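These notes open a run of structures that come right after.
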Structure I
């Protein structure tokens, strides 16, 4: 059973690691687009709505799809007053309960409340309200469903990792 949990954790970690590393390249694109917007505006007294919106799209995608990568690397917001000095087993218990009582309910609620909103956008193939804007707003809104799905997958990996710590015979045995 420990082997199955360990393999699942490694697989789910690899999925979110790949997504996170791919998204990192979008930040470079975001910088390029932002520079282009500024240059167009201040050097050429011109603007491009689609280019400006693409910066918003890139920023949104990096933030929403990168959240699971952030969780994987334990870089999310946490109150470390009690957590940091705690033993590995105590930290695993805190993470286990946090995942079950906070992360999973949040993800399920976000999926539930976003579903109709995203479905409506897809139904009408919603696009920008701005003239010259991007015609793919419905695709961006889909990230509202991908965010909780990726977080749920990483949450399952975190559950497995913490279960391995809690069921280890000694502290040196945890597999993940």
Structure II
């Protein structure tokens, strides 16, 4: 009689981001992407949004305490192979997340600095750009800003291919190991 084969659990990835009630972005989109590649998705929700394809009508940021607790619970129980950060909302939450992840530097970190919804609605409060520069870019294995986000991160308009290359190099100088712009 053959023994039952042991099944290897799928790899796990964590997304730390906002919840998009329309399902087109945020936690929902990240979990679908993970599943498409056979990855078990874990999530720590930073904000709940009321939005659809027309726009964002409301945002409720979650307290730092609950975001830290979500991240801690997942890291205590799962073997996380990568972490992707999206919408953070506030500088204080950005700093709290960076501090929570400090003792897990061996886990690759992808930072998608979500600042504005596709509809144009602001998804951040306060000086979030400065907090991302200070706390997350130096820790990012991969930084994935879109052009408007990169413009905010480097503090200038980007018009040409050369501008984009210069911006990517500037973001690498701030500490990101790789930039996909």
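Just so you know, all these numbers are worked out from the coordinates, no wet-lab data involved. What you see is a predicted model; the values in this text were computed from it and never measured. Cβ atoms are built from the backbone, for glycine too; each structure is taken alone.
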Starting from the value 0.60: which structure in I, II was FRET efficiency 1/(1 + (r/R0)^6) of positions 110 and 166 (r between Cβ atoms, R0 = 30 Å, to 0.05) calculated from? I
Across I, II, relative contact order in percent (Cα under 8 Å, 6 or more apart) reaches its greatest value in structure I
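Identify the structure, out of I, II, from whose coordinates helix-only ellipticity at 222 nm (-39500 (n - 2.57) for each DSSP H run of 4 or more, over all residues; to 500) was calculated to give -24500.
Values: I: -24500; II: -10000.
The correct label is I.
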Of the structures I, II, the one that 2.9 was derived from, the read-out being distance in nm of label points 7 Å out along Cα→Cβ at positions 78 and 158: II
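Comparing Cα Rg over 2.2 N^0.38 Å across I, II, which is largest?
Details: I: 1.29; II: 1.08.
Looking at the calculated values, the largest one is I.
With distance in nm of label points 7 Å out along Cα→Cβ at positions 94 and 126 derived from the coordinates and found to be 1.0, which of I, II does the value describe? Intermediate values should be presented prior to the final figure.
Numbers: I: 3.8; II: 1.0.
Source structure: II.
A value of 1.1 was derived for distance in nm of label points 7 Å out along Cα→Cβ at positions 30 and 150; which structure in I, II was it taken from? Walk me through the numbers before you get to the answer.
Working: I: 1.1; II: 2.2.
Among I, II, the structure yielding 1.1 for distance in nm of label points 7 Å out along Cα→Cβ at positions 30 and 150 is I.
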